[in-house]
1. As an exercise: mean count of other Cβ atoms within 10 Å over residues 21-28, calculated from one structure in 1, 2, equals 13.5. Which structure is it?
2. 3.3 is what came out when distance in nm of label points 7 Å out along Cα→Cβ at positions 5 and 29 was calculated for one structure; which of 1, 2 is it?
3. Suppose relative contact order in percent (Cα under 8 Å, 6 or more apart) works out to 23; of 1, 2, which structure was it derived from?
4. Matching task: -17000 is the computed value of helix-only ellipticity at 222 nm (-39500 (n - 2.57) for each DSSP H run of 4 or more, over all residues; to 500). Pick the structure from 1, 2.
Structure 1
Amino acid sequence: MPGYDALHYDPPAPIAQVALRAANGATVNDVVLLLDTGADAALLPRSAVARLGITPHSTLAYELIGFDGNRSGTQAIDLALVR
């Protein structure tokens with residue numbers, strides 16, 4: 001059962017504290033993620049990606065559409081979810 005964060009979300013939302021590992025072996029621990037089981041892709045905090053010292057794919061991007069219909073884009077990266 002995941003933990004729930006009632007401090008930052010109303011209603012409380014499920015979160016997970018994970019470690020991420022890049023192909024270069026760099027690891028970042030204690031990254032807090034909001035769990036969204038209906039999402040097509042996982043979104044990660046830019047601060048965690050920056051700490052890994054990796055560069056997003058220059059040619060691979062995703063278009064995101066919010067509940068309100070607003071569209072935005074984001075770059076893709078390859079990472080392993082360690083725990």
Structure 2
Amino acid sequence: MQIHQDIREADEVYNTDIPIRGEMVVPLSDLGVFLISSLDDDAFEETDIELARILAANTEAALKHITKEQQLRKRETELEQQDNG
């Protein structure tokens with residue numbers, strides 16, 4: 001997880017003209033990132049960080065569940081096609 005209380009002080013700022021000041025980047029394993037931004041600097045307190053972790057974990061679990069369901073449906077369709085073919 002990366003937390004920037006003032007994004008202007010980050011090492012790699014791609015666009016300094018944006019109004020975003022605070023930013024949390026929470027990895028979702030190999031699925032992507034959960035990104036939370038704020039227009040204020042020093043906007044994130046410990047409870048915000050913990051909530052972001054919980055939301056990211058739930059998002060990751062939901063995405064993995066959806067992916068698994070899609071794979072199962074695809075496999076079922078393939079098996080049905082083999083039985084009918």
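Rule-based calculations on the coordinates, nothing more; no lab input. None of these values were measured; they are calculated from a predicted model. Cβ atoms are built from the backbone, for glycine too; each structure is taken alone.
1. 1
2. For distance in nm of label points 7 Å out along Cα→Cβ at positions 5 and 29, the value 3.3 is produced by structure 2.
3. Details: 1: 28; 2: 23.
Working through the options, I get structure 2.
4. 2
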